[in-house]
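Colleague: Right after this note come the structures.
Please treat every number below as a calculation from the coordinates, not as lab data. Source: prediction; values computed, not measured. Cβ atoms are built from the backbone, for glycine too; each structure is taken alone.
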Structure I
Amino acid sequence: MTRFDVIGFGALNVDTLLRVDKIAGPEEESFIHDVVEACGGSAANTMVGLARLGCKVGFIGKVADDREGKMQIDCFRAEGVDTDGIIHTKTGKSGVCLGFVDKKGQRALYINSGVNDAIEFRELDPTYVTQTKFLHLSSFVGEKSFRTQIKLLSHLPDAIKISFDPGALYVKRGFAAIEPIIQNTTIMLPNAIELEQITGETEVPKGAKMLIDMGVKIVAVKLGAKGCYVTNGQEKQTIPAYKVQAVDTTGAGDAFNAGFLYGQLFGKTLAECGRLGNFTASKCVAAMGARAGLPYQKDLAVFR
């Protein structure tokens, strides 16, 4: 009997989101309409999404003994995310992210990763890590925590499935760098741009097939306003998005991951998992910030 449905392993950042008239380019100016501060981090957002849907979730990450670190722990506890796997350090600073969001909901993010990038393998609790059905990985900026993720994969029981959202940061490292993670991945959750950068394929179905051929069991490609493309090698389909007015796209992909993984945990079909992912993403983008709009289990009544 496992303790968790999913454990997330990724960065913890407190997001300061500024709603701006436009995202300024070099030598340009813009002005700020509103400022919102909220807890974030890709895998962390996905765990909150899963917790709201009634799943048992935990987290592996690192925070400093500062205001932002305490804020992250308090946010998780309020949402029902277990924090026993989070490493605390008295030195350094917790991660922060500064985000600019324009009128169309598009964004530009600047990350100061702090102690997120200082996770060492020896700091992980092996008894915590192995008490889950899924381990969900997202990206770090620095090398140390990235290497810790890779090392952890070789120490996990075969029964634990890996879900992986590479994000722009890991894609920039190049295919060779993230290949050890891909080869251990059960479910891969890139967006279309990331998929092309990883595989070199401009056509989503061909890029997804390349990942399947590498041993990934399921590929769910996030297509933004066009929905998602899902395949397990046999089934292949594009599932249209829910039509909503986007307020802020921050965390949309993380929300999709939560819906998709929820579907996987509860034996839904591949198409149903895709629709669940699209649904949670649509709820996310309709509100400011990565977590405010995430739906609760009662909101899934439309799928019953």
Structure II
Amino acid sequence: MNDFFTVAVLSGTVASGIALGCPLLLAALGETVGQRSGVLNLGVDGIMLLSAFGAYFVALRTGSIALGVLVALGVGAVMGLITAFINVTVRAEQGISGIGIYIGALGLSGLLFERYVGTPLPITNTRGPFFAVDIPLLDRIPYVGTMFFKQNVLVYLAILLIPALTFVLHHTTYGMKVHAAGENPTAVDTVGISVSRVRYSAVIFGCTMAGLAGAALLIVDGIFQENLTQGAGFIAVALVYFGGWRPAGVAIGALLYGLTGAVILTWKTLGIIPLSLSDLAATAPAVIVVLALLLLVGRYRQPTALSKPYLRGVS
């Protein structure tokens, strides 16, 4: 245990924790916007998985992870359009439709992987700026540079999105429309604003972010395998509740999850956790998030119209 409490190991663990939390943060930030508009998407995990495969396949074929990330964004956007159509236009029960999307994407990603790849292969000879990018000067700060300024581009993007989305949701006209669509869609419709259009845009944005999260997860792991996400999308949905539908709160939850996972990995490497308990220890990040969520139940109020389809003339 003494080996763990060294500055070098602790700084490396924090750096790993930030990287591990990045996919969850991206997915949860997108889901925050979608839920704010009144749409619950339980298909996040499946969208992450399908997008990760798209990024992986393209990166294998082209050697460019940057192009793979663009494909992941496209897959997420298309899945967002499908999700919005099912939940907003068809007005399906959102919990059931989300699980259906998850199962469908899980099966499709597995089928495509077996058909076009077969054996997990690491991404090699990649071109583009999406692996570790050092921030000049800042990366030279002892230990702090390792933790915060030697990450990949998507980590930096995720961090920048926290204040950006906070500003958009609380200080822009669009943010007020999203908030109103999730609280009182009838009032929004009454003043001539299309509830469907607002929800479509929010859901598509959320799913696009889930696609980006899938690419980020691929970058962290460096390889694709069936069920790569291992439920990360469901944790991302839980983080929205944990964070009280606030980007900053969601970020705290994602960091907590990432740091816990990084500590477990480091303890395994150092032999602090025996092999016989490694599988049990791997569940610790999810357990901690769920316990924290239980402690926060009732502290924040969810959007009034969350998971409630809107039909004009029916309150």
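Colleague: One of I, II was used to calculate Kirkwood radius over Cα pairs in Å, for residues 32-199 alone, giving 18.5; which?
Modeller: That value comes from structure II.
Colleague: Computing distance in nm of label points 7 Å out along Cα→Cβ at positions 136 and 184 gives 1.9 for which of I, II?
Modeller: Considering all the candidates, the number was obtained from I.
Colleague: By the measure distance in nm of label points 7 Å out along Cα→Cβ at positions 24 and 192, tell me the structure among I, II with the highest figure.
Modeller: With respect to distance in nm of label points 7 Å out along Cα→Cβ at positions 24 and 192, the highest-scoring structure among I, II is II.
Colleague: 19.6 is what came out when mean count of other Cβ atoms within 10 Å over residues 152-159 was calculated for one structure; which of I, II is it?
Modeller: Only structure II yields this read-out.
Colleague: When mean count of other Cβ atoms within 10 Å over residues 48-55 is calculated for each of the structures I, II, which structure yields the highest value?
Modeller: II
Colleague: Same structure again: Output the label of whichever structure in I, II has the greatest value of distance in nm of label points 7 Å out along Cα→Cβ at positions 56 and 88.
Modeller: II
Colleague: Assuming 18.0, 58 is Rg and Dmax of the Cα atoms in Å as calculated from a single structure, say which of I, II it is.
Modeller: I
Colleague: Given structures I, II, which gives the highest value for relative contact order in percent (Cα under 8 Å, 6 or more apart)?
Modeller: With respect to relative contact order in percent (Cα under 8 Å, 6 or more apart), the highest-scoring structure among I, II is II.
Colleague: Out of I, II, which structure matches 16.8 when mean count of other Cβ atoms within 10 Å over residues 208-215 is calculated?
Modeller: I
Colleague: In addition: Out of I, II, which structure matches -10000 when helix-only ellipticity at 222 nm (-39500 (n - 2.57) for each DSSP H run of 4 or more, over all residues; to 500) is calculated?
Modeller: Derived from the structure labelled I.
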